[in-house]
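Listed below are the structures to be examined.
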Structure 1
Amino acid sequence: MFQADQYNGTRHEQYETVLSQLGGLIHGEPNLIANLANASALLGQFLKDVNWVGFYLFDGTELVLGPFQGLPACIRIPLGRGVCGTSAQERRTLVVEDVHAFPGHIACDAASNSEIVIPVIKNDQLIGVLDIDSPLKGRFDELDKEYLEKFVQVLTKELAAI
């Protein structure tokens, strides 16, 4: 049984707790959709000042909406378009302080002002991206980047069924 934690300690310690929780939630579960749903729910309840947390899955051609927490979202994103498509195409994390200044930004939620996108890669294959939006400009920093990349690493290590 999972219970929402009050995250105490430094941000580093809080993120370590979330990594541990993720491992416990998905350990031994081979279903991709179930694991991504729990991962997005976990981040949605942990992260403050965010309005969307979820995954886009690569179907071999483009990114397609996967499990998420937040308002309804864009269903398909071409590689190279917007923050998600660019992160997927370049296979690198993008931290965008002001999405309105990002060339080709796709505005799914008008309230979003900053964004972080982490590619999900396993065995050198693009699985998709983890996308997190915030209504605050400059919401995401290097610590978020470091730990959200670790979050994706924990996720991909446990996902043996991919």
Structure 2
Amino acid sequence: MMRISTLVTLSLVTMSAVAVPHTLEKRAIPMGIDVSHFQGAVNFEAAKANGISFAYIKATEGTTFIDPEFNTNYVAAANAGLIRGAYHFAHPDVSSGAAQANFFLAHGGGWSSDGITLPGTLDIEFNPSGAECYGLSASAMVAWIKDFSTTYHSKTGV
């Protein structure tokens, strides 16, 4: 019994030592960019030469808009050696979070564990063309975002 008790005590002491917070040393300051059709076809080689290491590229908006530059920019970012991911510009006033997540997934918002693809991202901003918060209450907005993220997670695992 003494031996088991000693092992348990040593394990607890070891776990306690691991759990003690320590100062993290900053090892990198990754810089990235957000691009869409507004920038046209982006020169990712030049971006990389200027210290950019990742890019998020607009794929979709709402449930009807597919960014016409998405495929060009997504492939060009990878060819330049950048880590890249897709983003969806939300319109919570036109359809459910699930509907928009599915549209995003069907048009470039997927994820793969290839080491160069970031998880899809939701871009939700001040409503550029209507009611503040798209006419939703705070709790309705939280529910909409959860609907989007739950749907995305259930299909991608991330």
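Here are the numbers:
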read-out: Among 1, 2, structure where Rg and Dmax of the Cα atoms in Å, for residues 52-139 alone as derived comes to 11.7, 35; value: 1
read-out: Highest-scoring label, criterion being Rg/Rh (Cα atoms, Kirkwood Rh), for residues 60-99 alone, among 1, 2; value: 2
read-out: Source structure (of 1, 2) for log10 I(q)/I(0) by the Debye sum over Cα atoms at q = 0.11 Å⁻¹, computed value -0.58; value: 2
read-out: Source structure (of 1, 2) for distance in nm of label points 7 Å out along Cα→Cβ at positions 84 and 108, computed value 0.3; value: 1
read-out: Structure with the greatest value (metric relative contact order in percent (Cα under 8 Å, 6 or more apart), set 1, 2); value: 1
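Each value in this text was obtained by applying a stated rule to the coordinates, not by laboratory testing. Keep in mind it's a predicted model, so treat the numbers as computed, not measured. Cβ atoms are built from the backbone, for glycine too; each structure is taken alone.
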